[in-house]
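No lab work stands behind these numbers, since they all come straight from the coordinates. Note that the coordinates shown come from a computational prediction; the quantities given were computed from them, not determined experimentally. Cβ atoms are built from the backbone, for glycine too; each structure is taken alone.
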Structure I
Amino acid sequence: MDNGREALLPATSTSNKPVVRSYDCILVAHIVEDEGDAKFKKQEAYINMLKSKNLKVSHIIHENKVFYGVRAPEEIFEKYKYLLKVSDSCNWVCKQKDCKRQQKYLKKKWANWGALRHVINQPVNDIREYFGEKVALYFLWLGWYTRLLIPAALIGVIVFLYGLAFFNTNPLIKEVCESNITMCPRCSKHCQMWKLSDTCAYAKVSHLFDNEGTVAFAMFMAVWATLFLELWKRHRSLHVSKWNVFDWNEDEEELILEIINDPHCKPKDFNHSYLHSIVVMLLVTLVLVVIIGLTHALVICRIVSTMLLSECSWEFLKENARVLAIILGAVLHYFTILIMTKVNRFVAFKLCSIEKIRSFAATERSFTVKMFTFQFFTLFSSLIYVAFFLGRINGYPGNYVKIAGKWRLEECHPSGCLTDLFIQMAIILALKQTISNIFEFTGPWLKLCLKRTAFNKQLRKCGNCYRKACREDGADIEPCDICNLRDWLRNYHLNTVNAFSLFNEFLEMVIQFSFTTIFVAAFPLAPLLALINNIFEIRLDAIKMLRLERRLVPKKTNDIGVWTKILEAIGVMAIIANGLVIGISSEFVPRLVYRYLYGPCANGSSTDLQCMAGYINYTLTTAYMSDEKVQQDFIDQMALNGFNVTQCSYKDYRSGKDHSYTSQYWLILAARFAFVILFEHVVVICKFIVAWFVPDNPIRVKNVRLHDKLLSFDDFLSYIFFFFFRSTDV
């Protein structure tokens, strides 16, 4: 690559042997023998149009296909590079290199499983020379994201081990495991009374992900998301400055390409229709309503499955009906995601066509925002229900909320609802990362294997090249038709790609970033799973792009585009979501209130270990069977081990007489909201401090750009004086 300091006019080459450039584009078409056929006329018109623009077009016929090799003259590239310098978009110059050698080097050093030993180091500059800046920036971002996941994963493991360290000594776990409290039935008709001590294992799991460490970890991850973005901007700045595309501008590049293609072209004007925008907004809202409706369907499936499992004769299914229903709901949610991904993609494309956007880049941005919004609601709507609504809208004995008057809504365990959220997140994240990656890689690999027999047969029909010059493989050697055809066939039989192939990779990783930041308070091991996945993801994508798929069309850019704004939005949502999870979903705030206002330590007379004694019983309310409404809800369910039960307990802060909310409920509710406001303000302040403290561009990049700008002005003045004095002398 150049150093970004060339003169405005290109120097004359002094080489005796000009470099023979490979073909810029290969077109493949089926042979149409009928000259009157519309397809034949269309093909001929297109090829003639290319030739009229002074492009060299050669063709090779093989079986029922014709291969056209298209090569643009050097003048086009010189005009392109010159206009980039004049427009100040960038000082981009790329020297012609042997693509085959680049490909072999990348296969050896990057796109193979042996490169796993390098973990996250990648030859980004070589990737950029072969695939272009757009693909290089994707791998640069993915490598940086993976590197920054290491500290997040380590702290997440420490938080998990902290909960594990007090697994057997925590007084809340002991209180549940040693309790003799009889709990009310969890569902209508078929569920029976149960002992709180029966859920000892569930209480232990709850404590692993609902302890004091998760609060600190949620704050850390909110700040980490901001730190990651700010450091990424600096990291990106270093590389795009080195690649001389720092000042690249999308609109100017579009104009340059148009004027090179047609000197008499007219620019595409910007336009905006409020009517189209309103229609698109209404349709987007309609799609989101449908997605939320699917979430309600998943909730009903969980409730119905709990009822059906409770009726089973197998004791294991009957006893663990609720946990199994949660797991089943998570699996159904995963398959819903797979189906809705295809639906969301189709709808997003249709909405973009309604908008009538002026350029492909603008269409890509619009499609990205819509597709991510749809996917976000598809993935997180069920998690939002579990986090903020599960167990809070189900009513109480004698006045339960029921679906269709039959099925009661789900309840939380007395230890809290965070375990339900953890199970849901763990299953979706594990399935999405493992099964999706398997299909993503094995799909193209199997397709290639199925094509291999036909490919080898066609390759034998090409014949062999015995030309000595072709075997020398020099930069100044023009390959013969046989060598060209064999090379074209190898690439033609690879799996097809499209303009949105890279978008799919970005979407997958940004969704994963959402999982590692939003609701991370419920699953501290999410960054660890993401780190392990990404180490393999880098190699999977590299092997897929270099060995299994056709080469993506290189595109110039200096940023990851609209994904940066999406990542910033996720960082904001992470602060809100984690604050609400800790304040509303977890038992952190109620435990603090009990510890300092209602527990044994409220008067300062007990030791620290005894401060939480009696907390579980404090969170329960008693329902008496003498109440007629309670009797109606628990008909045929008032027996436990053959004995009739006169009372049972349920989790809520209500009076045992009229089931109205107690003063403790309102105090805890106020404390929850106060904590959410305090948490979010503290984290937002930390976020702004980090964003201010870490500048987007390093000092050395600013200095290099300053000196390059000065040299550009100097070159421009030399250019002006050269022509001015020459014209004066004449």
Structure II
Amino acid sequence: MISESVEQRLKQNLKEIFGFDNFRGEQEKIIKSVISGKNTFVIMPTGAGKSLCYQLPATVLEGTAIVISPLIALMKNQVDQLTAYGINAQFLNSTLNKSEMNRVKNDVISGVCKLLYIAPESLTKEDNLEFLKKAKISFVAVDEAHCISEWGHDFRPEYRKIKDIIENIDTALPIVALTATATPKVQLDIKKSLNMDDSVIFKTSFNRANLYYEVRPKQNAKKQLIKFVSQNRGKSGIVYCLSRKKVEEIAELLNVNGFKALPYHAGLDPEVRMKNQDAFLNENCDIVVATIAFGMGIDKPDVRFVVHYDAPKSLEGYYQETGRAGRDGIDGTCLMFYALDDITKLEKFNKDKNVTERDNAKALLMEMVAYSSLGVCRRRQLLSYFGEQMEKDCGFCDNCKKPTKTFKGKEEVELVIKTILKTEQRFSANHIADILTGNTKDNPAILSYEHNKLEMFGKGLKYFNLEDKFEEEEEEDDEDTILVNKKPKADINADGRISASDKWVSIIRQLMVFGYLEKDIDNYGVVKVSQKGMNYLNDPYSITFHEDHDLDETEGSGEDDLQQTPGSASGSGAADQALLELLKSLRKKIAKEKNVPPYVVFQDPSLEEMATTYPSNANELAQVNGVGMGKVQKFGKPFLDLINKYVEDNEIETTHDLMVKTTVNKSKTKIFIIQQIDRKIDLEDIAEAKEMSAEEIISEIESICFSGTKLNLDYYINQIIDKEKQQDIYEYFMTSSSDDIRAALKEFEDYEEEVTEEELRLMRIKFISEMAN
């Protein structure tokens, strides 16, 4: 219990200092627990008011509250806010000079400073420890407490030392640990590491109901990004990238296209970082493009969107970063571009970690893959990951708005649950899936444990040919069944690239989301049967599952240039197939009239993008990959006429105001290359002048050529390819139905002399320049 006078001061300070009439959620109970001197563990989503839970108690307690915080930017932001409220708050870190540090220490010793923010690294310094022993400390707040857990997404070894340091200062100091992202496993680790088994735990829902979650394949990502921010013009947003280089690139792209964007990453001077952060907070720029370091503790309530241009390292990181949107309670959009290639790159980043850290990092990445791929309600997936069950789909995410195909399972569910029980609930989802599919080739542990002798071994294979079964429209109101019209059950083995084991892993993961299975907190990765799952065996019923998204063919972070090289993937998953067929027929007709192969007119990727974006005029058509104004002038009119008529006949709504400009540097590079070719400068010299490799210079020339610009490379080609070989390759491209270089290499395997890939690419440029441009 706290005294009536203290309670009165709390309410008074809440209003007069922080400007709030009432507490939110569990805040009042948490604050009273802190003031009572109890160890307190707070698990509360971003934007729910965690900071107040230690800031307000500090204003009424005698002495100084120590706040252990992981980032200098976070400290500065919070200290600036508290100073604006009239509270004496300070930080102690490496940015201060000696006189500034002495001033801070004097304020703490005298009791004037109410909150001292300090990094765990600074706590370990002997002089700081001695100084803190002399001060009167009210309590210690460990912010971003998930950093203490090696199972968490942002493990920092120095956080492991906090318990010993606090006990060294004063064994009786109460601790309040706070985090927005802690799975049940991480929660246990935090309590153990801080010796807080006796703590009072306050856990609010992880559900941020006002946030719309969406995952898109990373196809033409720059164009998608420009279109998305165009639809949100004038609104505050954050775009997260994994590398500093990508941050700079995307910030420049946004600025070139008319948006007020600033970069934020650790490679910038501290003064520039702070200036950019303040510009965002003060609405002098709309968008910050940042690495994950940006945003922790940033109190900007009106962020309307968060974009993950690259896939995050973990679901915890994703949840925390998306939580920076919509903190004012108004709707926010959380968009992520996903490519498996990005996950592969992240795995490579982990290769230098020790075995335990590497395995943990990989497990976190696989959770990210599952979240992106599963067709189940995104919100249910997120909440399930943090140990919270949601009984109904949210209706406010991409999977709810545009559901994937569904299929029903009853025997399948029983088979999964019985297999988990038969193996004593000691194995992972992948191991259970491998038992069901008899996959001893990839999983020899099945033989070691003699799971090949189980009656369930290989029994799962018979459930993967369901195309002839039908779902009738359902009238039942089962909590995990959605109403569907009569349609074929999905053939969940239709895609040969996805193995039977993968399909069963998807089913197991969905059963975890639905609450029939759960994670074993003590044994990472192990799947157990929940009470709901045990009850299911007594009274089984059909459950509706969703097919996974097919995200294997996405581009990845390094392959999303605005102009793609010939034959590259266009990301045509959303292409209008009816329009695409009409465009191909028109191309064939024009090619026949011009007496050229169809690809000379427009390549398949270009047609696929036309059938996705519906360009309605010359400028829009020129923005399509592999087109450009030269080809528009030569071939564009009949294609535009066809697209516009199709759009009108089918009453299709389109966005016609999107023109993506390339960055100035790339435009300058293209102009430079064209000028040098006109001057007949050797390609090696052009490449050296621009510090490009031979591969890069040819790719850039291909991009220019396939956009409709005529280039005369005869002066260079004649030096390295003899006339007879030129003629043979030229004739090949004239008669071939495809310009694919791999097919061409195969065709010339038995040629009298070697034909290289470089020769073929150069001749393809010559051929298309002469025939199409």
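When Rg/Rh (Cα atoms, Kirkwood Rh) is computed for each of I, II, the one that comes out at 1.02 is II. Out of I, II, choose the structure whose coordinates give helix-only ellipticity at 222 nm (-39500 (n - 2.57) for each DSSP H run of 4 or more, over all residues; to 500) equal to -20500 when calculated. Derived from I, not from the others. Highest-scoring entry among I, II, by mean projected area of the Cα convex hull in nm², for residues 417-616 alone, is I. Which of I, II yields 22 for relative contact order in percent (Cα under 8 Å, 6 or more apart), as computed? Label of the source structure: I. If distance in nm of label points 7 Å out along Cα→Cβ at positions 385 and 713 is computed to be 4.5, which of I, II is the source? Of the options listed, only II reproduces it.
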